[in-house]
Each structure stands twice: as C-alpha cells, then as structure tokens.
Structure I
Amino acid sequence: MQCKTVKKIDKLGRIVLPQEFRKELAWGKETKIAIIKKGSRIILQENNESCFLCGTEENLYQAKDRYICRDCILGIKIKKIKE
C-alpha cells in the first residue's frame, strides 16, 4: 500500500519524516538512512549493506565504511582532474 504526504523543505534544506512512517519502518533517532537519487526520484532506505550509488544489496564490495556493487564499479569512468 502506498502512503503519500506532502512536506515543505525548510530554509536549511530539511524535511521531517512523518512519525507514522518512522514507526511503521521502526526508524529511531539513531537509524542511519541511505539517500539514493534515481533519475528525478529520491529514495530513502535504512542503510543496511547496500550499494551507496544504486541501492542494490547484491554483489557488494566494501569500500571503507560504504558498500558498492559490482555493476557500479564496472560503470565508473575514472577521469583525472589535476596533475
């Protein structure tokens, strides 16, 4: 079931997630949330072991304190900015 609510972004760029959403998802004060951009959509999900670029939970590699999937690794184009 899809739930929808409309919130304004405050002058510091913040929005408040509705309490009923946080309760249903069991998100507390210390829950880490991954913010993923896909096209014109923003996806919020609990930051479990998932790729920080696309959000998938398959074929992951750890890079410092984040995870990245094989597809994103293969899709990265390295460009040197300065010598």
Structure II
Amino acid sequence: MKVQVLFFGATAEATGKREIEVNMENGAKTGDVFQRVIANFPQLQKHTLLFALNQEYSKGNETIKNGDELAIFTAVSGG
C-alpha cells in the first residue's frame, strides 16, 4: 500500500524534499513508516521529530491504510 509522507520546515531542508511516497505492507503501523523514512534519510535523526497521520498527532501505533498521509515535522515553540 502507498503512504504519502510530507516534510515541513527543518525536515524538508534536511531531506531536500517536500514529499515522498512510501510503499508499505498491509497492517503496517505509523511507526513502521517513520522508521523506513529515517532509514532513507538518516540526517533526520539530528532533529526532535513529531509526526501526524491524516492531520492528527500520531503516537506510532496507528495502523495505516492505503492513501494515508504521514506528516513529519519538528517541534515548534512560540514566544
């Protein structure tokens, strides 16, 4: 199944991409997608990362479905 992965802010700068498509097995969890992305873009490990599945914060244990959207971004602080 295909998952659209979006990068924002520092993650887009680190990867040089705004989005990619990742093929995953049925039954995969959001954490599985996240680990695959980290394996392909190890420079992301330098950042404190958050991610969201279909525009809702993810804890990494949600089962993904074909066509889901996973956003990866860094924490933002206000002031």
Structure III
Amino acid sequence: MPTVAIVAGVRIIFYWNDHSPPHFHVEFAEHRGQVSLETLELMEGSLPAAKLAAIRLWASSRQKDLLECWNKARNNEHPGMVE
C-alpha cells in the first residue's frame, strides 16, 4: 500500500489490486477513509471537514494522474508519487 502523496498531513494511499470503483485511501491521525476518483466524495470512513476540503482541492487538478496511479496499483505496479 504505497503512499503517493501527503496533503495537509493526510496520507494518500493506493492498495495493490484494490476493488472498484476507482478510489484512493486517506489516513490522518485516527481517521481512515476512501475517496472516489470520479466525484472526490468520501465513499467510506471519516476525515475532518477541513482535511477533506484540502484533499478535494488538491485532487481536483490531479484526477488524471491519480487515475493512472489507481491503474498501476490495480496491476500490482508501484503507482509512483503525485506532486
């Protein structure tokens, strides 16, 4: 489960061979969740509102790169880092 970025203290993670729909995992302190790559909505779990807003702002201009990371991780390849 490689970390591809840390945004506002929140780790952005992709799991190897993960299930659909395309999403990334977030971890911050005791909070864990999954964010849809299509809508950038929190699909599951919890994240403080300010952290979720920062993640959504960051991800909105990187959705193509994040989808490439998703596809690589689904194929058990290292997804790399996203700036």
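Since every read-out is calculated from the coordinates, none of them should be taken as a lab result. Predicted model, so just to flag it, every value in this text is computed and none were measured. Cβ atoms are built from the backbone, for glycine too; each structure is taken alone.
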Point to revise | Winner on relative contact order in percent (Cα under 8 Å, 6 or more apart) once structures I, II, III are ranked, highest first | key: II
Study note, to complete from the structure: distance in nm of label points 7 Å out along Cα→Cβ at positions 30 and 46: greatest across I, II, III for structure II
Check your understanding: If helix-only ellipticity at 222 nm (-39500 (n - 2.57) for each DSSP H run of 4 or more, over all residues; to 500) is computed to be -3500, which of I, II, III is the source?
Key -> I
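Determine which structure produced the value 4.5 for distance in nm of label points 7 Å out along Cα→Cβ at positions 6 and 70, calculated from the coordinates; the candidates are I, II, III.
Matching structure: I.
I, II, III: which one has distance in nm of label points 7 Å out along Cα→Cβ at positions 14 and 62, as calculated, at 1.2?
Working through the options, I get structure III.
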